[in-house]
Structure P
Amino acid sequence: MYSVKIYGAGSIGNHLAHACRGKGWDVLICDIDPESLKRTRGDIYPSRYGRWDPDIGLSVADTGSGEGFDVVIIGTPPDTHINLATRVLENNPPKVLLIEKPLCMPSLDGVQRIVDLKKATGTFVAVGYNHTLTENSMRAARILAKNTIGDPITISARFRENWGGIFAAHPWLSGPRDTYLGRCGTYR
C-alpha cells in the first residue's frame with residue numbers, strides 16, 4: 001500500500017484523492033485554507049462520489065515536506081507549483097512527485113531547479129493530467145486492448161471544456177478572476 005500526500009483541496013485534489021483511494025492507498029489532503037478542507041469533506045467529495053471517505057486525512061498544509069510519503073501530488077494553482085515542488089524535493093523527497101498540469105507559468109522560472117533536484121534525489125517527477133482515467137479514456141483502452149482495430153501507430157486526443165462546465169464543477173468560483181487563469185493575468 002502506498003501513502004499519498006495531496007496538496008490542494010480543490011477540484012483536482014478531490015479527483016486525485018478519489019482515484020488513490022480507489023487503489024486502496026492511504027491519502028492525506030493538505031491545503032493552506034481550512035475552508036477548502038471543510039468544503040472538500042462536506043461538499044465536493046460527497047457530491048461527486050456519493051459520500052465522504054472517512055479514511056482520507058485532512059490537514060492544513062505545511063511548508064512542503066514529503067515527510068516519508070511514497071507519492072506527493074501537487075494539485076494547487078499553477079503559480080504555486082514550482083515553489084512547492086522545490087520544497088518537497090528539498091525536504092524528504094518522495095519516490096514519486098506528480099505535479100498537475102501545467103507545470104509552471106509561461107516564464108519557466110525554477111524549472112531547471114526541479115530537473116536538478118529530480119536527478120539528485122532520484123524522485124520520479126511527472127506532470128499529470130487527470131482526465132486520462134475518465135470513462136471515455138478507459139473505454140478506448142479496452143477497445144485497443146482487444147486489438148479489434150489493429151495496432152495503433154499514434155493516438156491524438158483533445159479535451160475541450162467551456163467556462164460553463166468549469167463553473168458547474170466548481171460552484172465556489174464566481175468567475176474567471178477566481179481561477180488561476182485570472183490570477184496569472186489572462187482575465188484582468
Structure Q
Amino acid sequence: MLVGNDVVDLHDSENRPEALHTRFDARVFASDERAALSASASVHQLRWTLWAAKESAYKVARKLDFAVRFLPKDFVVRQIAGGRAVVMHEIGSFDVLLDRTDDWVCAVATLTSVDAWSIRRPLSVGIEQLGMPGADPSRTVRELACAAIGSRMNLPPGQVQMAVDRGIPVALWRNRRLPVDLSLSHHGRFVAWACGDCAIPAG
C-alpha cells in the first residue's frame with residue numbers, strides 16, 4: 001500500500017490569512033475549491049485541509065512516477081465528507097483520510113479504494129507535537145516513525161533505521177529495506193508519519 005501524508009500547523013505564523021500573498025488562493029486552488037472556500041464558515045481550516053490533501057496525494061503520485069511535480073492546481077480535491085476526500089490528478093485518483101483539530105490538519109493519501117479504509121487502515125499513523133523549542137523536526141519524525149515500525153513489527157528497539165531513496169524515506173533493518181511504505185511530514189510545532197502495511201522480516 002503506497003501512502004503519502006502531510007501535516008499543517010494551523011497556528012504557524014506563515015499560515016495566518018494576513019501572511020498570505022493576496023493571490024495565494026488563485027495560484028493554488030481550482031475554481032471549485034475556491035468556491036468552497038468562499039462558502040465556508042471555517043476558511044482557514046478548509047484552506048489548509050485542501051492543501052494537506054493535495055500534498056499527501058502528490059507524495060503517492062511521485063512514488064508512481066518520479067517525474068511528477070507538485071503543482072497544486074494539478075491536484076484537485078473533488079470532495080470532502082466524513083473525514084475523507086478524493087484528489088484527482090492525471091496520474092490517478094487518490095483517496096485521502098483527513099484528521100483535523102483546532103491546532104492542526106493531517107491528511108493521509110493512498111490509492112486504495114475508499115471502501116477499503118474501513119478494513120485496511122495504514123499500518124501506523126502518528127502525529128506528535130515537538131517536545132521543546134529548537135527540536136529538529138526532521139530527526140524527531142524519523143525517530144518516531146522508526147520506533148512505531150519497530151514496535152509494530154516486533155523488532156528490537158533502536159534497530160530500525162531510516163534512509164532516503166530518490167528523496168523518498170525508506171525504513172531499513174539490518175541494512176535491508178523493510179516491506180513498508182513510509183511518508184513523513186513536519187510543519188510548525190507538529191510532526192507526522194504514515195506507514196503502509198508490512199510483514200515481519202525473516203531472519
Structure R
Amino acid sequence: MGAFLTIHAVHGLFIGPSLDALAGMDGEVWSGRFDFTLLRPVDVQFLASLRHWHPLALVDLALGLGVLAAATVQLGGALSPMRLLTFFVALGAGVMILYALLLAFTGLVFWSPGFLFTWVFDSLFQMARYPVNLYPGWLRLVLTWVVPVGVMTTVPAQALTGELAPGMLIGSLMLALVLLVGASALFRFALRRYASASS
C-alpha cells in the first residue's frame with residue numbers, strides 16, 4: 001500500500017496532470033492549444049510531461065512515505081543499505097513504467113482526440129493497490145508483463161521485505177527501459193498525426 005500511495009502521488013504531482021491536459025474534449029490536442037507547446041524551443045515530450053504541477057499531491061507523497069516508514073518499523077530489525085538501495089531502484093523502475101504507460105496512452109490521443117485513454121489506464125492502475133500475488137495466475141501474468149501495473153508496486157515492496165529475486169529486479173529494470181523507449185517513439189510518431197488549430 002505504501003508503494004502504491006507513493007507512486008500514485010508522483011502520478012498526481014506532475015505526470016498525470018501534464019499528460020491529461022492533452023486528452024479529452026477540452027484537451028489541447030482537440031482544441032488546438034497544443035500549437036503553443038510545439039512552438040516553444042524545448043523538447044515537446046519533455047514539456048508535455050512536466051508543465052502542469054499539483055503541489056497538493058505532496059501531501060499524498062508524504063502519506064505514502066509515512067506508510068512505507070511505518071511498514072518498515074513493523075518489519076522489525078534494521079534494513080541493510082543494500083535492501084534500501086534495491087527498494088529505491090525498484091521504485092524508480094516503477095515510476096518509469098508508470099510514465100511510459102501514460103505516455104503511450106497519451107500518444108493514442110492523437111488518433112482519437114476526444115477519447116480519454118489515460119482514464120482507461122487509471123482504472124487499470126487501481127489494480128496495483130494490492131500485491132500481484134493475490135490475483136489468479138493468468139491475471140498475475142497480465143499485470144506483470146502485459147499491462148505491468150503490478151510491477152510498479154509489488155516489486156518495490158518485495159525489495160523492502162527482502163523477498164525480491166535478483167532476476168525480477170533486472171527484469172523490471174529492462175521492462176522499464178524498453179517501455180520508456182517504445183512509448184517515447186510512439187509519442188513522437190503520434191505527433192505527426194496532430195493537425196494544428198490553423199489547419
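Computed from the coordinates by the stated procedures, all read-outs in this text should not be read as laboratory data. Nothing here was measured: the structure is a model prediction, and the numbers come from that model.
Rank structures P, Q, R by relative contact order in percent (Cα under 8 Å, 6 or more apart) and report only the one at the top, that is, the highest.
Details: P: 17; Q: 26; R: 32.
When relative contact order in percent (Cα under 8 Å, 6 or more apart) is computed for each of P, Q, R, structure R gives the biggest number.
One of P, Q, R was used to calculate semi-axes √(5λ) of the Cα gyration tensor in Å, for residues 44-107 alone, giving 23, 17, 10; which?
It traces back to P.
Assign the value -10000, calculated as helix-only ellipticity at 222 nm (-39500 (n - 2.57) for each DSSP H run of 4 or more, over all residues; to 500), to the correct structure from P, Q, R.
The read-out comes from structure P.
Give the label, chosen from P, Q, R, of the structure having the highest value of volume of the Cα convex hull per residue in Å³, for residues 92-171 alone.
Once volume of the Cα convex hull per residue in Å³, for residues 92-171 alone is worked out for each structure, P has the highest.
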